[in-house]
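Before anything else, here is the set of structures, which you'll find just below.
Readers should treat all values here as calculations from the given coordinates under stated rules, not as data from a laboratory. Keep in mind the model is a prediction, meaning the values are calculated, not measured. Cβ atoms are built from the backbone, for glycine too; each structure is taken alone.
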Structure I
Amino acid sequence: MARRKKSNKKKSPIAVTVIAMAIVVLFLIRLYQVFEPLLRQDVFRNGIVGPLYTGWRLTALGNVLLSSVGYLVLSLAGIVVLIGFLRLHRWSWVLLMTWTGISLGISLADYFYSHANYAVMASNVIIAFALNIPDVQRIFGIRRDNEPGL
């Protein structure tokens with residue numbers, strides 16, 4: 001029987017896996033937000049019929065296409081951040097923390113002024129708490145070993 005080689009590489013804490021799963025959940029939610037309005041407007045069946053804007057204003061179809069493109073960009077950016085995060089790049093931690101803060105702010109505004117997306121809010125809260133765990137911060141080089149953990 002062959003012996004396994006011991007690896008000197010540190011194991012990632014479970015929080016990194018939890019964050020990665022939350023990013024995947026957000027990716028799936030964003031993909032749903034890309035396709036659902038397009039299906040509602042029958043864009044896939046009928047194509048883009050009608051104007052996208054009149055004067056300086058977007059039509060309903062223009063709003064749907066613009067929001068779908070925005071959510072598609074967010075989905076693709078989430079995949080890039082996920083890859084960087086799983087490869088333990090410092091920039092991905094910083095970008096994810098910034099993105100999560102902005103997304104939580106937007107989600108709170110949606111909660112108070114329109115419709116809340118509770119799945120996005122819950123995923124963002126999980127990500128925010130998990131990113132602030134001292135072991136996760138040490139892995140990404142945000143916190144040094146000589147700093148005390150809280």
Structure II
Amino acid sequence: MSELKTRLADSVKDAMRAKASERLGTLRLLQAAVKQKEIDERKELTDAEITAIIEKQIKQRRESIAAFTQAGRTETAAQETAEMAVLQEFLPQAATAEEVAAAIDQAFAQVQAEGVTGPAAMGKVMAILKQALAGRADMSALSGQVKARLG
């Protein structure tokens with residue numbers, strides 16, 4: 001069993017013992033998403049695959065928070081924010097600004113060495129960054145930085 005899956009199961013048990021119903025609900029949703037993916041693919045997921053599921057759920061929460069805030073539903077937005085905080089506990093330590101800048105520089109150097117330019121370079125750079133910084137950086141923010149550099 002992957003380390004992340006074990007941590008998730010332990011966190012569910014801890015939340016049950018602490019009677020933390022909101023936290024428990026979020027953890028169970030994540031656990032269900034992991035199990036569903038395992039059933040769909042008929043294999044046990046790796047930590048990297050579980051991290052991708054967590055990132056997807058965090059992205060959904062971010063979009064929901066923006067929509068709820070815009071609609072003036074601050075209570076619902078606060079609930080989504082709390083769920084996002086629980087999910088973020090399972091992501092690796094966030095990359096520092098220096099690590100992100102270094103990864104972008106390295107990705108650009110690699111793409112330029114391959115002779116890729118124009119719009120294709122954006123896709124190549126993002127693919128490299130996604131692999132290098134999986135779960136450690138917000139990909140939409142990275143995309144903006146890469147676009148700015150391609151300019």
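Observations on the structure shown:
- A value of 0.95 for FRET efficiency 1/(1 + (r/R0)^6) of positions 56 and 80 (r between Cβ atoms, R0 = 25 Å, to 0.05), calculated from one of I, II, originates in structure II.
- Which entry (I, II) yields the derived value 30 for relative contact order in percent (Cα under 8 Å, 6 or more apart): I
- Of the structures I, II, the one that 0.95 was derived from, the read-out being FRET efficiency 1/(1 + (r/R0)^6) of positions 48 and 104 (r between Cβ atoms, R0 = 35 Å, to 0.05): II
- With helix-only ellipticity at 222 nm (-39500 (n - 2.57) for each DSSP H run of 4 or more, over all residues; to 500) derived as -23000, matching label from I, II: I
- At a computed 1.36 (Cα Rg over 2.2 N^0.38 Å), which of I, II: I
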